[in-house]
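Here, each number is a calculation from the coordinates, and none is a lab measurement. Note that the coordinates shown come from a computational prediction; the quantities given were computed from them, not determined experimentally. Cβ atoms are built from the backbone, for glycine too; each structure is taken alone.
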Structure P
Amino acid sequence: MSADKSSGIPKNQEEIVQGFRVLREQQQHILSELKATEGNLREIFGVLNALKKFDQNGTAFYRLSDILVENNVDEHYHDKVELFNLLSAEMKKLNELLIRKSEELANYQKTNNIRVLTEQEVADLEQKNMIQNN
């Protein structure tokens, strides 16, 4: 369905493709947040394993931005456990959000009959168009 160019109304197909792109970008953003959270969890897990090896009554020094902080190892360990639990809950929410967004994207794709082309299919179409134009 095409629209008149002078009316300024975009083509229906263009709106569908734009909607698909927006959903795909949202999905990629969620995935990016999920990967960052997963990296933070791995780092905290490593810190927790290291803190287990130290005397729990000892002193722990850690850097918070540009500030060196002194804390009891046991307190620092419990702070990291709390942070680990918060990030785990955040990761669970992000996973659920990613699943919902993926389902929304799949439904949009199915409803609007969108097929994502492989690189080979794109190359074949470009070659076919070049042959037709000559």
Structure Q
Amino acid sequence: MGEQEVLDFDALLALIRKEIDEYDYSALVKDRTDLVGVPLAEDVVVAGLARFRGALVEPYWIDVDRRDTIADLESETPVVERCAVVTDERDGYLLAYQPHEFLLVYRTGDRYVSIGVRGDAVGCYLAM
């Protein structure tokens, strides 16, 4: 049995809620000299976190075609990854979890495709 089949969805949602609750955007941008662009206004981040909390769904499994890199895009047969959807409210975009990382996924017809955004839950969600 793979790691996916034994994933505790309740624990996953608890982890995400904790990450949302503890997210400290101001600490991420304070005194940084390596940032490109202008940091988001605090109210924009707070609104995004509230939207994220409201977008959480009971996780469910999907198969995702990995299309993150040029090599992935050029491949005739995509690598298929089994992922658990954790948000689904953004006009075709979903936040999914593949054990040990979150990723953004786009629904296109009856297929799900990764779009090269992977990392922590809050960072991926706010990238939408």
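For FRET efficiency 1/(1 + (r/R0)^6) of positions 71 and 95 (r between Cβ atoms, R0 = 25 Å, to 0.05), which of P, Q scores largest?
Q
From which structure (P, Q) was distance in nm of label points 7 Å out along Cα→Cβ at positions 87 and 111 calculated, if the value obtained is 2.5?
Details: P: 3.7; Q: 2.5.
Computing distance in nm of label points 7 Å out along Cα→Cβ at positions 87 and 111 on every structure in P, Q gives 2.5 only for Q.
Can you say which of P, Q returns -9500 when helix-only ellipticity at 222 nm (-39500 (n - 2.57) for each DSSP H run of 4 or more, over all residues; to 500) is computed?
Details: P: -25500; Q: -9500.
Computed on structure Q.
Work out which structure the value 3.2 belongs to, where distance in nm of label points 7 Å out along Cα→Cβ at positions 31 and 55 was derived from one of P, Q.
Traced to structure Q.
One of P, Q was used to compute Cα extents along the principal axes in Å, and the result was 44, 35, 26. Which label is that?
Q
P, Q: which one has FRET efficiency 1/(1 + (r/R0)^6) of positions 47 and 119 (r between Cβ atoms, R0 = 35 Å, to 0.05), as calculated, at 0.95?
Q
To test your reading of the models, identify which of P, Q gives 25 for relative contact order in percent (Cα under 8 Å, 6 or more apart) when calculated. Walk me through the intermediate numbers first.
Numbers: P: 25; Q: 21.
Considering all the candidates, the number was obtained from P.
Determine which structure produced the value 4.4 for distance in nm of label points 7 Å out along Cα→Cβ at positions 39 and 63, calculated from the coordinates; the candidates are P, Q.
Q
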